[in-house]
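Derivation of every value follows stated rules applied to the coordinates shown; laboratory data play no part. As the structure is a prediction and not an experimental result, all values here were calculated from the model. Cβ atoms are built from the backbone, for glycine too; each structure is taken alone.
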Structure 1
Amino acid sequence: MIDIKNITKSFGSLQVLKGIDLHINKGEVVSIVGPSGAGKTTLLQIIGTLDSPDSGDITIDGIDVRKLNQKRLADFRNKHIGFVFQFHQLLPEFTAIENIMIPAFIAGMSKSEAKKRAMELLDFMGLADRAKHKPNELSGGEKQRVAVARALVNNPSVILADEPSGSLDSQNKAELHQLFFDLRDKMGQTFVIVTHDETLANITDRTIRMEDGRLAQEPQPQDAPSEDLSSQNTPSQQNQL
C-alpha cells in the first residue's frame, strides 16, 4: 500500500528526516509518535504529497508519486488521499454538507452524486440532522466528524491525520478514535495518524516511534489488522453506509 524508501528532508542546514524506510499495509491503522521536532508531521506531509523529499522513493497504491507532474500529482492527492487535521479547517461560510462536497466537485463529481455521497457520510457519522448547519453552529466533536467525512467523500485509499483529536475533550476523543476503526472495517481505508495521544497510539494496529528524524525502531506490519474496539467502552457508530 505505502512504501517509503530512504526518505530524507532538510530545511536549510537542518536535516529533519534522515533516511526513513517504512512499509504500511492496506487496511492498517498506524500511529506515528515521538517528541516535538522528531519529524512526524514532515513525514506525514511527504506521504500526503504536500511536500517533496530531498531524496528517496514513495509508492502509494502501486504509484510512484515522485514521477507524477504537478497536475497529475494534485489529481492523485484529491482522489487517493484524505486529510484530517487537529483543527477542522472547515470553511465558515459553507454548511456541513457543502464543506464535505467541495473535494468531490474538485474531483469532477456531479452535484447530485456529491450531495448523495455527502449525505451518506453524514448519516454514517450520526450527523444527518446537522447537514445544513454552518461550522459555528456545530460542537467541536461534530466539526471534526464533518472534517472526517470531507476526507472520505472521494473514497480515498489512504487517510492521513495530524493530531486529529488534539483539540477534543475526552468523550469526543474516544468517539473519534472508535470512528477510525469503524471506517477501516467498513470502508477499508488505511489510516496513518500522527499523535501525542498515548491512548490512541496504544490501540492502533502498529505504533511507529520517531526520534531525531529517524525511526526509533523498525516496526513490522502485522499480517492482519487488529480487532475493532467494540469490546471496549467507547461509543460506536450506529448507522452504516
Structure 2
Amino acid sequence: MTAPQRHSVRNATDQFFVVHAQAWELLMAFLAVSSVAVGLLVVESDEQSLLLLLEWGLTITFVLEYGLRLWAAPNRAHYFRHHLIDLISIIPPVRGARLLRLLRLLRVASELSRVVSSSRISAQGKLIGKVALFWLAVVAISSIGMYLAETAENPNVKSIYDALWWAVVTITTVGYGDVSPVTAEGRLAAGVLMVLGIVLFSFLTATLTSAMANSPEVEKSVPLRLNELEGLRNQKMITEGEYVEARAKILKDL
C-alpha cells in the first residue's frame, strides 16, 4: 500500500469514528460493563476457563480499538493526551484494574452532553443537563466499583442493588448508615461521592437561583416597580431623595 493510500485509509477511519462517535461510545461502554460483569463471574464461578477466555477476548477488543483510533488520529500525540480513558481500558483484567474500564461510561456522558449543548433549551438547562449526565455516570461507576470491592468482604453488600442504594444515599449526603464500606477502595469511593454530592447540590442551588433571577417574570416586574415608585412620588408619599434611592436600587437588581 502506497503512502497516499495509507493516508486515505487513515482519514476514512478517523471520519468513521467522528461521524459515529455517539453510537461507538455506547457500544464500547456496553462492552466495558460486560467485561466487568464477566470479571465478577470469573471471581465467583467455579468454572472459569470459558469466562476467562471471554474476558480476555473483550480485553483484546479494547486493545484493537485503541490501537486503531491512535493510528487513524490526525494528531497522535493529541489523541494520546486526551484519550487516557481509552488507554486505561486496555489494562489487563486483574481484580483491581478491572474496575477502571467503567470509566468508559464518562465518555458516553461526554458525548450525550454534546447532544444537550446542541439542543434549543436555555443555557441554564444545558448546564444542569450536562451536570446531571456526569453525576449519573459517577453514580453508575461508583455503584459497580462498590460492588466489586465490597461483595466478598462486606455482608451488607450482597448485590449490585445494595451498592446502587449506597451510592445514591452517599451522593445525596443523606447517609443512613445501613450500608458502609469496609475496604480501602470502598472508603475512597465514599469520600469522593460525599464531596461530589455537596458540590452538586451547591451548584444546582446556585444555578436555579440564577435562572429564577434572570427569568422573564422578574424582568417584567421591574417596570411595574418603577411605575409604583413613580406613583408614590407623584402622590407626595415619599421624598425626592427616597425616590432616587429606591429607583437606583431597583435598577441595580437588573
Candidates 1, 2; distance in nm of label points 7 Å out along Cα→Cβ at positions 7 and 143 computed = 2.8; producing structure is 1
Distance in nm of label points 7 Å out along Cα→Cβ at positions 39 and 151 gets 2.3 when computed on, of labels 1, 2, structure 1
Matching -26000 (helix-only ellipticity at 222 nm (-39500 (n - 2.57) for each DSSP H run of 4 or more, over all residues; to 500), computed) against labels 1, 2 points to structure 2
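To test your reading of the models, identify which of 1, 2 gives 3.2 for distance in nm of label points 7 Å out along Cα→Cβ at positions 159 and 191 when calculated.
Derived from the structure labelled 2.
From 1, 2, which structure was percent of Cα pairs over 22 Å apart = 68 calculated on?
On the way: 1: 52; 2: 68.
Checking each candidate, the match is 2.
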Candidates 1, 2; distance in nm of label points 7 Å out along Cα→Cβ at positions 135 and 167 computed = 1.4; producing structure is 2
When 1, 2 are compared on relative contact order in percent (Cα under 8 Å, 6 or more apart), the highest value belongs to 1
Output 3.5 (distance in nm of label points 7 Å out along Cα→Cβ at positions 55 and 183, calculated) maps, among 1, 2, to structure 1
